[in-house]
1. Quick check on the output: 1.3 is distance in nm of label points 7 Å out along Cα→Cβ at positions 27 and 43, derived from one of I, II. Which one produced it?
2. Suppose mean count of other Cβ atoms within 10 Å over residues 59-66 works out to 17.6; of I, II, which structure was it derived from?
3. With relative contact order in percent (Cα under 8 Å, 6 or more apart) derived from the coordinates and found to be 26, which of I, II does the value describe?
4. From which structure (I, II) was Cα extents along the principal axes in Å calculated, if the value obtained is 45, 33, 27?
5. For distance in nm of label points 7 Å out along Cα→Cβ at positions 35 and 67, find whichever of I, II sits highest and give me its label.
Structure I
Amino acid sequence: GGARGIGEQTAKLFFKHGAKVVIADIQDHLGQTLCKDLGQSSSVFVHCDVTKEKDVETAVDTAVSKYGKLDIMLNNAGVFEESPNFDILKDDPLTFQRVVNVNLVGAFLGTKHAARAM
């Protein structure tokens, strides 16, 4: 998402170079705080769970309605198994499915809706 880590730093860099940004993330407080820091006229926060197509569609539609177009789409939401004792032989398939849904399906949905708007 855009509220912290790589997404946050990328949003700040684009903003520094004059871009208007949509911060899409499931972490509402962090996303809203980042938008305040960047300025409300150049940024907007949208709650977005990239595993839900309607959320991704809304994020893209927000960019187009607020700024008139979409030039760049950064699909950077990602999760991974953080356990120091990770063992594939004991891994829960639901954990793996979550990784696939966020890291792969989320990028697919982002690309699908960005392509529609570009």
Structure II
Amino acid sequence: EPNPAVLRWLSQVPDYRLHVSVLTLGEIRKGVERLAPGVRRERLRLWLEHDLSGWFGGRVLPVDRVVADRWGRLLGEVGRSLPAIDSLLAATALHHELRLVTRNRRDFLLPGLDVIDPWEWS
């Protein structure tokens, strides 16, 4: 079941302000595929393919040349190695001037990146 704090946060953000990265969709797909066959896996597959995709509509953000360029500049700026998916998500948010929404704030302590943890929303 969805976390009540996350649902409260979502209820306060207009849909048009919410975006998702193609990388996030891939990460969710990976998680679904790793589940044992059964009702839960099928339910999550349907949610991913129908509900989630429909909810974001045209607000799915690609990793394109400009995001890749922002990613390279970010890695140069921080001067250390970062996980590829996390740092590409950060670069996507920075390029589009968006807040990054995650439960994992500590991996996204990066210059100029605004991070929201809706699990802590009150």
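1. I
2. I
3. Source structure: I.
4. The value was obtained from structure II.
5. II
Here, each number is a calculation from the coordinates, and none is a lab measurement. Quick caveat, the model's predicted, so the values are computed rather than measured. Cβ atoms are built from the backbone, for glycine too; each structure is taken alone.
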